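Nothing in this text is a laboratory measurement; each read-out follows from the coordinates by a stated rule. Note that this is a predicted model, so its numbers are computed, not measured.
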Structure I
């Protein structure tokens, strides 16, 4: 389980095919603190640390993950948001994030507003029931609030700190982003779906 509060922005330094999957090496200041088998969220996706040294961590990305997330497009030089799993004895910020991606969206526009930015993200319309105005959403692993909502896109108001300390500062129109909808909302939507089926 994660919180959606990005700890560090790492850099992909190596991406090597391994049969059906890919092994990535990510340079990060978190590397010295990691342990083998630990879960780290990479752009919103929960991955396992399979090796690490003083400068980087290694993780395997399986074929299913490559299919349903944007990680298959990672190349050396790409910046990724990183967060270690939450500790039971620490403060809880953001919202509950599982690291299980629901859909891949795309940045439609990044619009400056003085020192702030509005980021508009397009998403598959079939997931509209999972979003509410002022609700929580994880975008590339960042816990954010839906500031504007339409049937195929939503707006995010990004404060200067978030823009400076996440990979959103590199986002532009067309950039793919991993989306994880609020887990509570997903259960509500599923319950409503099953109730409709029962009633019919």
Structure II
């Protein structure tokens, strides 16, 4: 079972979020679908920007397929429940994380920022999926979100491992600790939304 320590996040999600999300199932599934779509796009973007990083390309190529498969799974879940995919909403959480990236610097410096941002988004997603898998009242959705939790936790580890491989353990983890502090502040600044996965 995933714990706060294994995911490395400084601030756990308010447990009331699950109850709120359950009330707005169509909204949370819609947001989840677009999160998966954007995760696939982020991996494609990294491959396009860093084709010279062979291990990155090899590791992220199957993630693109997996994330797009997740998007389709969420669409299937919506259809099964006679719910509709709504419009994509602005992701304030992700936008604030991107705003916190160090600006300027070299192409390599920007890679570190991108890898750690992706790792953080995946870690927070895994943490939220874990809450849903444990506490949502629908047993089918518990299993549904357990599978997503396992997958996102693996992606989180992959992005962090790539950062450590390319930039060294010390540099990557020092910057990671800074990101964890920033992410906790972002979480505290955002309202608890029943219609948002983050």
Structure III
């Protein structure tokens, strides 16, 4: 009986240590938090290196975690250039970030990123997030995952682009467009947070 109790105690202690010391999952940035790693340079498809701070404009910065092949990105990316134009009109920068480190030798290589951006006519920078470091710091989960920052690089909106990835003609709630316009005009952003939807970021 003592042996059974001893074994049970060891098992319970092992479980306690496992849950106490296992790595915590990254949680997404909260509204009002400042963008981490804002000064870290990332390779852009144009051959230069850019940081989030480099791309921040007078009213803020839109960061979109994206990739080349996720069906959700492919469904939503016909809105990317429209969003970039709206950002420029409202004094906000925009950048696409590819954090799919596990596919860097395949579908999400720099060469494939360049090809994809050319085919889609991207009008904004498209950078490589080496080792998914930025995605980890942000707690980004999906492609796409949206983070809109104000001019002080504080998070103002995060989540979805809109409520219909299948067709931009059937959108009833343009969360991100509304957030961009409200941010630029100093109005309240409501909702400031929606649940992101898409493919998981492919970390190593």
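Could you figure out which one of I, II, III the value -4000 for helix-only ellipticity at 222 nm (-39500 (n - 2.57) for each DSSP H run of 4 or more, over all residues; to 500) was computed from? Here the read-out was taken from I. When relative contact order in percent (Cα under 8 Å, 6 or more apart) is calculated for each of I, II, III, the greatest value falls to II.
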